[in-house]
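Coordinate-derived values only; no laboratory data. Quantities reported herein were computed from a predicted structural model and do not represent experimental measurements. Cβ atoms are built from the backbone, for glycine too; each structure is taken alone.
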Structure 1
Amino acid sequence: MDISGIAGVIIWTEPARHAEMARFYRDIVGLQPRSDREGFINFEWGEMRLTVARHSELHGSSRDPKRIMVNLNTDRIQEVYRRLSAAGVQFSRLPEREPWGGWIATFSDPDGNTIQLMQVS
């Protein structure tokens, strides 16, 4: 097959909101930046990247926040949930075991995009 995986995901935001979005993922969620410059912040795990970047044609919050969902892996979902809740993150779904055996917890970023914590085991 010519496609070998997903290289990354970009979350676009309007220029005026980029600093808040970068702060949320870096300081609240606790992701470690690979690259952090004006209008662009990038996080990396192996070959996978999550980027938050400004886009001049976007305005306001996500119009359909459930269309794309970013899953963030963790092996300590309860601990991460408690830390994010203490930092003011509002969860729309508390940590809950799925029928397939893993755990899911759901929240939104400052632009209204749906983000999930996922613990596979």
Structure 2
Amino acid sequence: MQLPFFKSLGLDLTQCYPATLNVQLAINTFSIIKPDYCFPKVNWTSLIPPETFSFVACKLCFEGKEYDTWLYYPRPETKPEHFQPVNVVEMITEYIPTIEYGKSVAVAFNKEKVNTIF
């Protein structure tokens, strides 16, 4: 439901599968230093208040293949009802037919954009 809103704001995700991958990272926490995109107060549904979203381009490696991926980050301060462990991130990428819960992936972030704390 959010993709048309992001496209109208300048981020076209139509090449991506319309769902997120929840990836548990081997870190304690992370912070976004410099997002590629930040969309404040997006009013994408009448069911909840507007949310702020940050996106950071990154790479996801799975079964020997590298995928251009987006770190998708609904800012927690605008989404208080959504609780998620601090080491779980949501990613948006193309459809990967063999990926499923429990499979291992590697994620590469630009250190100038994302700070990971181990």
Structure 3
Amino acid sequence: MATDKSIEIMEYRRQGLGYKRIAAITGYSLNTVKSVCRRSQTPAGKRCLQCGAAVEQPPHRKEKKFCSDKCRVAWWNSHPERVKRRAFYHMVCAHCGQPFESYGNQNRKYCSRRCYDDARRKGVE
């Protein structure tokens, strides 16, 4: 049930005013304004980053940012610069001696499948 205080605060918030400005206008404390605004937010206010559709938030789970897997994949494919890739390893191929970069596997020995196959065939001959 909404009180007169919360209705008044939320009306100012809808107009785009900040917490401090609302507190100054209404005479309520800054913490009161913040807590009313936090309690009044509905999970339906979250929108998909890709398509803008409403995202249903499951209770007691991590916040969802996308409405579907299709939107999630599309967004990440269009924003590759946002991916945090930390597991790059710089190595030298055991067969051809060329330097190469491996992502996520620090035990890799060969730069390609072809070098691996050639190295295996050398032992057979």
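Of the structures labelled 1, 2, 3, one was used to calculate FRET efficiency 1/(1 + (r/R0)^6) of positions 75 and 99 (r between Cβ atoms, R0 = 25 Å, to 0.05), giving 0.15. Name it. Answer for the origin of the read-out: 3.
Consider the structures 1, 2, 3: one of them gives -1000 for helix-only ellipticity at 222 nm (-39500 (n - 2.57) for each DSSP H run of 4 or more, over all residues; to 500) as calculated from the coordinates. Say which. Intermediate values should be presented prior to the final figure.
Details: 1: -3500; 2: -1000; 3: -12500.
Matching structure: 2.
From 1, 2, 3, which structure was relative contact order in percent (Cα under 8 Å, 6 or more apart) = 24 calculated on? Here the read-out was taken from 1.
One of 1, 2, 3 was used to compute distance in nm of label points 7 Å out along Cα→Cβ at positions 59 and 91, and the answer was 1.2. Which one was it?
Source structure: 2.
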